[in-house]
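Some structures to go through are shown next.
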Structure I
Amino acid sequence: MTWVIWKKSFRDAFWLLSGCTLVMFGFFWLFVYMTSLVPSSAFLEFVSQLPDETQGLFGITVREAAGWPGRLSLSFVDPTVVLISAIWAIARGSDAVSGPLDRGTLEMLLAQPVSRLHLLLAHNAVTIVGAILLSVAAWLGLAAGIATVSVEQTSFFWFKEVVPLSDLVQPQDYSLSAVNLFSLTVFAAALTTLVSACGRYRRLTVGIVGGFYVVQIIQKVAGLAASELDWLFYTTFLGAYWPQVIAVEAMKAAPNDVWWLSLKYNGLLMGGAVVCYAAAAIIFHRRDIPAPL
């Protein structure tokens, strides 16, 4: 029966995971290509014209954002990446308890010789494996773009030459950024699982977490864009999602400093995920399961 539960969890997640992984890989490769079409000088001139408050949204300095290492690091904070991560996390987390309860299948599953905690463990394990694959797909897409794209560089006075992008940046510099993306996905999935464990209807779980996610994004943007509202930045879990800062620091700081920075951000997200998963397990273990309507 144990193997059947694990097999069912993988089967339920297969198509969503396949789609999200392919889109994530393709987006990062395309991002590198599209970014290579804009010269660094033109990008620097563009961002320099933005209001000072708007420039704060980059999380890094304008000059760092204009350089190739900084420009590629911004791929991790693109709305498309955050959306794919949220889709996987919310879809999987909402289907942990409230999903099968809403469909009327949870009671039948629990009637089998399997514990509630084992059922939740199998579901969450697949979710975490999916978060790993999404992060790996993001890094591989970035690495593929770096390996296949060439850019113009000013080498002497105004003379320009085309050089491989791999001569300017290395994929391994973005490894810890991918870890930060993984941590964000796991935390969002754990939070959704906690809400799912408390509710009965999947659509309600998706609505609550989706609305909360939107509010958190607004808080982070407002906190970065307006100095008067900078306190809002410290009230959102997205304040621990700084892959661009981690990537830029990885290229200029000492390794120990970078690992400490990564541990600080990822530790906050993973620590929150552990708390949410533990609370979800306790609630699911103790709650009454109503009969399907």
Structure II
Amino acid sequence: MALLVLAGLAACTSSSQRAPGALRVLASTSTLASLADGASGRANIPSLVPVGISPEDYQPTPGDIGALHEADVLIENGAGLEAWLADTVHNAANANLRIVSCTDGLAIIDGNPHLWMDPVFARAYVARIRDALILADPPNADRYRTASAAYDRQLVALAERTRAKIATIPPSHRTMIVFHNAFDYYARRFGLKIVGAIEPIAGAEPNPGHMAELIRLARSQHVRAVFAEHEYSDKLALTLAASAGGLRVAFLYDDSLGTALSVQTYIGMIDTDTDTIVSALK
């Protein structure tokens, strides 16, 4: 019965009845919401997954169903990141919802969905979001083109300064152990080497044999730092760092933005992560 009511509401609020500029945009994660802000020239586009929560093991709420029912455009990463989202969209019963899957058409390596951590791929995300917004809201097409072009220039500058910062790390120091495989695309783009991840499968705690192998790799590859993440406990990272000879432990952002002012945007997050990496490895 509830789904029939939602379906009826959807029929009553078709996009043709909405005023231009009143487009309701929703993102799956806070990082995608920030990219959508840049692509649209708006601010504070909401996300389903709250800041500080990983989208990979998120449990959707009834409020998420309501938000999806009311949305015109949903921006998702795709590539398996939001495994919970398809059922949630189905339950929202919004026949007019336009879904933008940002990774469609991009080269996904080893099933890793974290393409946005490479600012070059983030530019492709923004272009895809822009095009979807133009299709959904033609009267404001020029605004979306202008905003996304300005934001694209910021992403180009972000990639350039990230490369320059990483270049200050001596080549022999550019090895990392990370918490999970969120930094593969970033590392490929900027010349870092990731020798292992504490949780190769997000949410699956590693067994003792895997931890022993990471300790061996840390020593043989002369790893200088282990990188934890703000969304997860640092217990395993601290244990690994101590067992491998007292390595540094530093914290990175990836699946979610943070609450501090410096990491409330995608660009701020990448800048902060880069500064953290340089400080830990240099």
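A short reminder: the numbers here are calculations on the coordinates, not readings from a lab. Quick caveat, the model's predicted, so the values are computed rather than measured. Cβ atoms are built from the backbone, for glycine too; each structure is taken alone.
Odds and ends about this structure:
- Each of I, II could give FRET efficiency 1/(1 + (r/R0)^6) of positions 29 and 213 (r between Cβ atoms, R0 = 25 Å, to 0.05), but the derived value 0.45 comes from I.
- Structure from which 27 was derived, relative contact order in percent (Cα under 8 Å, 6 or more apart), options I, II: I
- When distance in nm of label points 7 Å out along Cα→Cβ at positions 77 and 189 is calculated for each of the structures I, II, the largest result comes from I.
- Source structure (of I, II) for helix-only ellipticity at 222 nm (-39500 (n - 2.57) for each DSSP H run of 4 or more, over all residues; to 500), computed value -23500: I
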